[in-house]
Structure I
Amino acid sequence: MKDFTPTKETISLHGLGFIQLKLGGNQRLHVWHPDLPRRKCFDFSAIHNHRFSFTSRVLKGVQKNMRVDIELAKGGSHQVISHNGPRSERGGRASYPVAECNIYRRDAEEYCAGERYVMPAYEYHCTPCDGIVITLMQKHEEGQVHANSLIVSGVDFDYDFDRFQLSPAQLYEFVVDAFNS
């Protein structure tokens, strides 16, 4: 059986540059802030998928969403990084490369406050937010296969990103600042 243990923290930092605040009813508040740390390889590894589908409603800012199709290909432009292991003491999952692929970006989408979009499970995308963006994500059905990230071939993935490098109090300060800005 695969380890799909969710992060146990109510508030946590994500390597893609946002804060995740767990709410009831399979909901999460996501807060992007330009001063939050991201994994070192973020510019080369922001494309990812989820093992669940979700609806995301923008509460503040402009949410950018770029859907991506992939084609498995030996010698491809990107590596597929499986997030299939148990959680480490730094909060991330043990991860490793499993395949190579080429990517095909679709047209960029932009959603303003009050708008929402739906992401199916396992569809690849990235959310290259500029500035402060706040969204409310509602998780839907979950699959039984792990999630993946894509990284440009030849770039080292940041396996050591520390989700606990900021205290909960510091994370809440970012949330308050985002709502008040």
Structure II
Amino acid sequence: MIIVRAELADLPRLVKFRTDTAAWLQQRGIDQWALPFPSEHMAESIARGEVFLFKETLTSDAAATITLDREADELLWTPEERRDDALYVHKLTVDRAHSGSGLGTRVLDWAGEQAVRQGAKWLRLDAWTTNPRLQAYYLGLGFKHVRTVDDEGAGGSGWVAQRPASSAAPNFVELLGTSSSGDTPESAG
């Protein structure tokens, strides 16, 4: 599995990750991601280089995606917590074709490695408040529940958790200087 940074051309695929997952969750009675996420927000994250795609090959469809940044949501994290050096996980999604393969765990391990590389103390995330199965998944991966924020402003995603940043060997090939179309920065243009 290789990792590339998403580019604006990948925006339709990122939107499809969310709509496909929302439909799958809805079939299970979970309202997570039922409302469309502003694609402009995703485009801004792509432009900042914060969105990553996990693929079998450079030309294959993405199997998973994650957004990593240092933006602590003021509604979810206290001022003291926001002063901690942390990397935040957003929009982690695994394509249903790869469900159950352990890819999500490997992506989170890679994110923990990125946190270490960037000198962060914590890997943090928020999860849908009404999705106990997802919360249990994160707890099983060593995340500790910090609190649940019951505020409309959290948009349903008020269950927050963290685990220490840690080095792991998820066995991915990082092609982070390569776009998802296979162009290197030197050949893109």
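Readers should treat all values here as calculations from the given coordinates under stated rules, not as data from a laboratory. No experiment lies behind these values; they were computed from the predicted model shown. Cβ atoms are built from the backbone, for glycine too; each structure is taken alone.
Quick notes
- Computed 35 for relative contact order in percent (Cα under 8 Å, 6 or more apart) - originating structure among I, II: I
- Answer label among I, II for the case where distance in nm of label points 7 Å out along Cα→Cβ at positions 41 and 113, calculated from the coordinates, equals 3.7: I
- Of structures I, II, the largest value of mean projected area of the Cα convex hull in nm² belongs to II.
- If you line up I, II by distance in nm of label points 7 Å out along Cα→Cβ at positions 9 and 49, the top spot, with the largest value, goes to I.
- Which of I, II yields -2500 [helix-only ellipticity at 222 nm (-39500 (n - 2.57) for each DSSP H run of 4 or more, over all residues; to 500), calculated]: I
- Taking distance in nm of label points 7 Å out along Cα→Cβ at positions 25 and 89 as the measure, the highest value among I, II is held by I.
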